[in-house]
Structure I
Amino acid sequence: MTRKHPLFPTFQEVADNADLARSDHLPVLTKVPLGEKKGSLNIVSLNILGHEGCSGVHPLGMEIPEGHTLKRYQHIASGLANSIKKQAVDVILLQEADKSIVPYLKEALGKGWEIIIDDFGVISCYNNERLVLQGTSGNKESRIRSMAFQDTHSGLSIDVHNIWGLYSPFPHHMEKQYHALLTKTKSDLSVIMGDTNSRLAPPGDHTKRNLTTGIIPPIIAKANGLPFDTQITDHPDGGFYREKGGIIRQLPTETLDFDTADVVMDKRSETDANVWPEYRMVMCLDNYYQETAIIAGRTIFAYEDELNHEFGQNNLVVRMASDSFNNKAVAIRFPNNSEAFQLIKNELEEEAGFQFREVQPTDFKDGTQPLPCVFAPIEKVALLHRAVQKAVSETVLKNQAAQRIQLEINRLSTPHWYLNDASDKINSLKELKTRLSTAAADSTAEDILSIIKTWEAEEAPASQNTKQYNINNKHQLMGVHRNIFFSPIRPGKSTETQNTLQWLKDKLGDKPDLNASVS
């Protein structure tokens, strides 16, 4: 087995000499630009590996020598002190950090440094001779330590957030949270850095090189049916900063030697490095992704909006993806049991470089079932777009019907003080949308009409409202008015939801008219 990065020992090397192990993440250095003639704020981040039993560099089941953990921490603290001398570091951010490293940090860093210890695995250190702390807070649930500084060198106010992210293979929820942290502040600059537990890759730079900053523990490889000695490379460490003008940029990073704090680059070829070949979605917070056309002349966000509209969905996700050697791809996450995904897979699964996987979500907002994803090499996104458009055309009727139902769900979900709760209606309409979305790709207007009418005739869900107003079926449920100033049951007066459903049924009686009018 070869080293996945010059700084990461193999399992066999650690089994033979445990003293080679430091952490299963690498120290990463960034230099945050502060503006013309203002220099930079240099930050080092490191996940220090809290427990060897779930380590990417210790063999699975290895008997850990007595005192090994504290010895690792002593070496790590010494190396961090060297980063201050060699790299002019003023902030050190640690994750998966136990307070037992603190005595070594105090000894190594010296009197000019303050240390903030959190009980959720985050330790933050800063040079108090340069940075004056104005305020600080911890978010235990999200594992974030936030610090507001006044920088005596540049005169700027700077927020620094130390993050130990909650793992998710899909970055969109984390992007939203981090965007808020970076922008909802009065400070001149804002910085987020740490172990994101997502993935990072340089935006706009497709130069082939080893991005590895972490090794996934072998217990996870084993759980996924891989050999127990598999070292899966990962690239979660780094972050973002918001410039004084409001633009968000990804932080460029360099990896440091654990002990000497020298910058170490892996100059090996992709074949020699032999890193993990899977594409994985990366965080797309950098302004590059807001401005740059990636697929079909659109940004990934515009393309995502377009696909959600065309497929009648609201949970498709489009992002840039990368493997550990900076080979880029465009990734699309489809809903569970997506027929469009299957059509695209049938079209492209023999095409070299494409990857199709069922990815298990970890955020409850994404559900509990594996979600189908396609990854298209960046040089082949035109093939992906062509297959997507073919899938749209082959599923157009059911997509348009589902889209119309989704618009009605969105309308009902918007609260107003004068409207009663619409939960019963919304839940029933979501059920109808699911049936439409999972109908056969070649469903005719007659097929879709039958789905709607069958759904309307079904018994309404049991609730206080349906019992109070003697509602027997879903058609009657859709006829309940919500305006608090009028009676819920108004004979001869249709609700907006009933009008939408009737309009849709009318159009489904005339297939050409549906294609012309529903989109």
Structure II
Amino acid sequence: MLINRRRILHMSVAAAAASLAGPGLLRAQGSDRPIRIALAATSPRAIDPIFSTLGADNWVNLQVYEHLVSPPNGRFATQDDEYRPMLAESWTKSDDARTWTFKLRRDVAFHGGHGTLTPEDVVFTFERAMREGIATASYANVRGVAASGPDEVTFTLNGPDPFFLGGVISIPSSLIVCKSAVEEKGENFGKEPVGTGPYAVERMSSSGVNTLRFDGYWGEPPKTARIDFLYTSDTTSRTLSLMSGDVDMIEAVRAPGWVQQIRQQNDALIVDQTQPGSFNTLFFNLTKAPFDNPLVRKAVATAIDSAVVAQALAPFGAQTWTLSPPDYPSGWAAEDLPEDLRYDYDPDRARELLAEAGHGNGLNFTASISQREDYRSIMLILQELMRPAGINMNLNIMDHAAFHGANRQDANSLVLYSQSLPPVPLEYMSRYLSSAAVVKSDGTGGDNFSHYGIAMPGVDDRIEAMRQATTVEEYSSIGREIEKKVQEDLPLMGVGNLGYAIVRNPAVDIGYQVESGYARWRLDLAQRA
């Protein structure tokens, strides 16, 4: 065990250190220079809320589009009264929480002369997201959305939803788009996006997206005229561009030892980090051998020490025992779980399970993984941890966009998926566990990469019960039941949370403190100090 820890940490720190052999001082910046942020991606795919699967694309989305309401800058909201009016200036809900009405702001302009926001744009946005894209399962509780007045939209739900604002209304695919622009541009909309946000897309290329302050913005004008998003997948290039002063902010390398190394180079750098950050979830494809066998799935779970994963990825890593972190409404702490559902690290027990499954000589398989540092680091750690149990996982390392594309086409038998998720269990359970969200080979499915609920009985009935819950307590209790059932069936397993971080030049002030939230944030308050 100790040998594993040391070996893993040594390998990872050595790899991370190689990217930091650059100058340690920041160059002075001109006040008229755009704020430039380098993100861990190869090239833009789609600046369209319902089709964006890359984290970098979602950064751009959040500047270009807006929600009806929004949580506070820098964190998730935990109460309804914490949400801020955005495109909706006010809202009400019925006593049974099945009807929600939003009053829209007037005279909100779309980019590029596409007119002003109307209820029809909001209705179109949600009906489109309910019908197509990557998150259709998230809208299963929405019976309908309709214009109920000249500046008003009403949602009717199948069941009460105490987390409606933090779920359906605030998820990434619910950013409001311009109906006429989508209809005019068709498949090109993701390359020619039109929103109401503080920044409009000026130019897209294979290397990034340039955005320009939208002079017709309804709110306070953005502090900085231009924000450039550079897609820079190479760790060394991204790190050196920050150290040289060529960029102002970079997506941190979420690999062991990287933060310590970069702070040794320049201790003035600021690290903005969310907690719990990304859920790192390992999906077993129940339709493909060897993971169609529950004994094999349990063997893999027993061969993984989540404490080692968390320690190796410090200061980003945090241990989890179920799908959700312990402090989420449906999460479980280790001491509350039955012992047989904790899957405590035990290589000998894992070997016994493999033998029962007919793999007495061990197990060999190949898993594809993104070249991005966090994905690659986690899978390398898992690979090393599983060896003593006789599990040999060969890794096929792919370009990040290609990896996600293969996942969307159901091409992988074991999928590591990293995503920041709000404390709204119904949102991610609908996407990860419901049969309606099962991935499809033609790319039209959702995030249920395990085929849970189709390949074997799932939890659709319990998810529906959550939708009918009338209190937070009932909702959370059903959510905990679901997580326990998932531990029993093991269509997926949580391997830990990983804080998302941006490292920035102290000369740039983003305007607020980052505590939690999605792995992206608005930059309309960002400026040079």
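Brief remarks follow.
- Mean count of other Cβ atoms within 10 Å over residues 163-170 derived as 23.8 - corresponding label from I, II: II
- Which of I, II leads on relative contact order in percent (Cα under 8 Å, 6 or more apart), largest value: II
- Here Cα Rg over 2.2 N^0.38 Å was derived from just one of the structures I, II, and that gives 1.14; the source is I.
- Per mean count of other Cβ atoms within 10 Å over residues 331-338, the highest-valued of structures I, II: I
- FRET efficiency 1/(1 + (r/R0)^6) of positions 403 and 419 (r between Cβ atoms, R0 = 25 Å, to 0.05) from the coordinates reads 0.95; which among I, II: II
No lab work stands behind these numbers, since they all come straight from the coordinates. Just so we're clear, the structure is a prediction, and the values are computed from it rather than from any experiment. Cβ atoms are built from the backbone, for glycine too; each structure is taken alone.
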